[in-house]
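K.L.:
Pasting the structures in now, so scroll down.
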Structure I
Amino acid sequence: MSHIPLLWEKIKYSSNILLINHIRMDPDAFWSLSWFYQILKKLWKNVEAINDEKTPENFWFLEQNHIINPDLDITAFNPDLIISFDASSLDQLWKQYSENIDIFQNTDFFVIDHHLSNPAFGQYNIIKTDYSSTCEIVFEIIEELNYLEYMDNSIATCIFTWMITDTNIFYNQNTTPNTHRVAGELMNHWADFRAPIFEFYKKKSFKQSKLWWEILSKLQQVEKNWKLITYALVNNKDFEKTWTTDEDISGLINEFLSNMENSDVCFLLYPLKDWLIKASFRSKEIDVSKICQSYWGWGHKLAAWCSVDKDIDDFEKEILKNF
C-alpha cells in the first residue's frame, strides 16, 4: 500500500514540518529535501530543514544554501511531522536523531529513499529501490499530489541537478525510461540543464587540478582472482601540498578511475576532516555495496562508500582481501 496519500493528509494538517537528510549529504540528499522544502513553502507551511553539517559550498550555485539549519532547536520547533530524505539507516541521521530520539519516536515520521539496504526505519516508508534516486521518488510524490503547478524553473533546475549527478549524466545503469520522462518534464518547466553539468562535471579549479594530478600519479593496479582493481591512497600531505580538502576530490573517481580500460573495480581512500578514512567504490559488475555495508556504509551495487576509523594502510589491505 502506498503511503503517498497518507503523506498528503499529514502535510495538510501539520503545523510544523521538519525535513532531514543524511550526514555528508550528496546532491540527491540535498536537492530532494530542497525541492520538498520549496514546495511546502509555496503551500504556506511552517517548515525547517536540518543536518549536522552546513550545505556543501559546491551546492551553493542555485542559492539554496540557506535551507539547511544545523543549529535548529528541534525541541523548540516542536514538529508534528518529520520527513527523511535519502538516508538508508538511522545512523545516517547522526546526532540530529541520536540527541532527539524521543521526538522522532513520538512524531509522525516518513522515510523517502531508494537504497536497497534501507530496513524501512520510519513509521511510514516510501522506499522504491528500482528508482535511480530519491529525487525521482519525490517527483512522483509531487506529481501524484498535483503539486507540479508549484514548480518553477529554480525548483526544476534543483531536481535536474540530481538527475545528472546520480545518473552520471544518464550514463549509469540506474537510468531508466522513467528517468528520461522526468527529465523531459523538468525541461518543460524550464530547468537550466547546463548549469549543473558545468558545476559538477566541467568546472575545475587550478588547485583541484593539482590535487587530481597528485592522486593520479599514485594510481595502482592489482589483479586478484581474475579481477583488475584500480585504486589510490590519498593522505593529508596531498591536501596540504595543493591547498585543498577532501571536497576537492569530488568527480575524480567518476571521470578517471571508473573509466579505466579493463578495470573491474576502482576505489579511492582518503582522510576526511574528522580524521575518518573514506572509501569510495565504483564497479562495472561486482557488488561493492556489500563491502561498504560491512563497514556500516551505504550506496548501490556498482557505486558505494563508507567511512572508518582505521589506519589507511591497514584499511587498504582489508579491502583487497574482499576480491
Structure II
Amino acid sequence: MEKFADEAVIEVSSGSGGNGCAAFRREKYVPRGGPAGGDGGRGGDVVFTVRRNLRTLSHLRYKQSFKAENGHDGEGGGRYGRNGEDVLIPLPPGSLIRDAGSGELIRDFGKNPEDWIFLKGGNGGWGNIHFKSSVNQAPRKALPGKSGEFRRLKVELEIMADIGFVGFPNAGKSSLLEKLTNARPRIAPYPFTTKIPNLGVLTLGRSRGDDDEGRDIILADIPGLIEGASEGAGLGHRFLRHISRTAALAFLVDLSEDNYLKAFDILLKELESFSPELTEKKRLVLGTKRDLAETEGRLEELAAALPGEQVRGISVFSGEGLAELANLFGELCR
C-alpha cells in the first residue's frame, strides 16, 4: 500500500516565557548597587507553513507532537533571557486544520496559503529592575514567565487540482491520466487498482524550450466509485473530498460495460449524497474504450441518453479524441 496519508491528529504547544531574575549589582566600588535582574525571554510560537513540494500528510504520522522552545530565564547584570525558537509545521497545499475534539474548522490553507502563527508563545517574566521605586530601592520581586498554549488538532488534506476524474473502477481514469500527463499511476486490467489519489500536470500551448507561453492544468484521478459508495461500499466516499476544490469534473463511462447508459446517473447520485456542491461544478462526460469492437454505436446512444450533457468519446489505446480533450479541459478551467 502506498504511503499516502490525508488525515493526521497532532498535538502542538507554544513555548512558555522565561522567568524574570531578581539580582543586584555587586561591584567593587558599588557596595549597594540597585536591582539588575533581566527579563525572561518570550516563548516560541507554533507556525504552520505551506510547502508546495509536499503531497501528503505522511510526515505527520511519524511525528505527532510539536513543541516550541521555552524562553530562557533572565540573568543578573541586566541580561535578558533569549527568546525561544518557533516550531514550524510544514503542510501541503489544500490542508485543513480542525479542532480534534469538536471538529470546528480553524484554518483552510487552500484559501489562505500564507504562513500562519497559530499559537503565540508566552511572554517572559519581568526582572526586578522593573520594580524599583523611590520607596523600594532594592526590590526582590521578579515575575515568572507566562505559560505556553496547548491544542490537539486534526489535519485533513484536500488535494488542489483543476479537473477531477470520476468513474467506476476500471473505467480508464488512470490510463487517461498517464496518457495526458507526466504521472505514472498503477495500471492493471482489474478493478480497484487505484487506491489513492494521483495527480498529473497537463501542459497546454507551450512550445519546447519556451517557459513563457502556455499554462499547466492539474488533473486528479481518485479511486473508483461503485453504486452504494454512500453506504460504504467499495472504498466509499473517503477520497471524494479531494475533488471538492476542482474547477470541473470529468465523468468517465466505460462504453464496453453493460451499464454504460446508467453509469453517469449512478455516479452523479453518489456525488450528490456526499456533497450537492459537487454536482454544480462544470463537467464533461467521456465515453472511454472507443477502440473496442463492442463499443461501436454506444457513444451515440450515450449522448442521446444525456441530452443536457457535453459528451465526448476517447480511446487511450488509439489516441482518438485526446487532442480535442486537452483543449476542452483548458476551456473548462477558464
Structure III
Amino acid sequence: MELRQLGQSDIVIPPLVFGGNVFGWSADEATSFKLLDALADAGLTAIDTADMYSVWAPGHKGGESEVIIGKWLAARGGREKRVIMTKVGMEMPDGKGLSKAWINTSVDRSLKRLQTDVIDLYQAHKDDEETPLEETLAAFADLIKAGKVRAIGASNYEAPRLAEALKVSDAHGLPRYVSLQPHYNLVERPLFEDALEALCVKEKLGVIPYFSLAAGFLTGKYRSEADLGKSAARGQGVAKYLSGRGPKVLDTLDAVAQDKGATPGQVALAWMIARPSITAPIASASRPEQLGDLVKACSLSLSKAQIESLDAASA
C-alpha cells in the first residue's frame, strides 16, 4: 500500500487513516480488537483518536478509545509499525483548552491510556482563543524535547488563526503544526476549499480530513427521510444532505461506482485520496465486515472525467 509523508515531518501514513472514535462506543472492546487486527492485516497503520472519545456517551468520561487502543497495542506488540494520532483541547470532565498546564496533564493521561512512550501526532483538537498561541506551542515544544510527542497538528482551526500559529512558530523558533484535520467531504467543501486548502498547500501541511463519508451519507445508506431511522446516532446528522446538492452527489457517486465496479463510499473516499492537497482522509467502521470498503478505496483509481463529474455535482 502506498505510503504518504505527513506534511513536513518524518511520519509516513497510508492513504487512509482509521477513525478511532468508535472504540469503546459503537464498537465494544472485543469488536474493537477485531477491527484493529483487521486494520493491521490490511496495512492501515494510522489510527486517529482523541482524549475526549467518547465523553458524549452515557456513563463515559472520555479516554475510552485510547484505553482500548492501549490494551490492543500491549497485547499485540509492534508499536513501531503503528502511527498513533490523538488530540487535546476539547472539554473533558475536569478541564479543556490549550494552556500549558492542561496540555501537560492531558498528554501524560493519554500516554498512560495508550500504553506508549510517545504519541506520533499530537493535535490541538480546536483553537483556544483564551490561551496565547506562543504558550500552546511552547508547551508542545517541551513535549517534543522530552520525547513524548513526535510532531504536532491542528484540528478545526480557521485559516487566519492557523496562519497566525505558523507565524508564531517561525518567529519564536517553536515547532510548527505539520498537519490540519478539517471537516471535509463531497458535500462539505467550502469550509476547507475557500481558504484553508490554499494555506495548507502554501505551508506544506498534511491534511487528514474527518467526516470523510459525511456521517455515512456518502455510502448511499440514507436516501430519504424514511432511511434516517436506520441509525439514531447518524440519522440526525445526515438529514441536511437529503436536499440541495446531496441527491445529485449520490446520483453521480452511483454512476461512477457502477462504472468502476465499486461502492459509492469507496468512490467518495477515492475522490478525496486523489485530491493533491489531501494526505489521507479519516474514515471509520463499527464492524469488521465494513472494513473492506475502506481498504478497497485505497487502491481505487478514478479517471479525470470521473473526478470532474464529482466536482461538478458537489460544487
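K.L.:
From which structure (I, II, III) was log10 I(q)/I(0) by the Debye sum over Cα atoms at q = 0.12, 0.19, 0.20 Å⁻¹, for residues 52-179 alone calculated, if the value obtained is -0.70, -1.12, -1.18? Before the final figure, lay out the partial values.
P.N.:
Numbers: I: -0.54, -1.34, -1.43; II: -0.70, -1.12, -1.18; III: -0.44, -1.05, -1.15.
Answer for the origin of the read-out: II.
K.L.:
For the read-out helix-only ellipticity at 222 nm (-39500 (n - 2.57) for each DSSP H run of 4 or more, over all residues; to 500), a value of -10000 was computed from one structure; give its label from I, II, III. Could the numbers behind the result be given before it?
P.N.:
Working: I: -10000; II: -3500; III: -12500.
For helix-only ellipticity at 222 nm (-39500 (n - 2.57) for each DSSP H run of 4 or more, over all residues; to 500), the value -10000 is produced by structure I.
Every number in this text was worked out from the coordinates using simple rules, so none of it is lab data. Note that the coordinates shown come from a computational prediction; the quantities given were computed from them, not determined experimentally.
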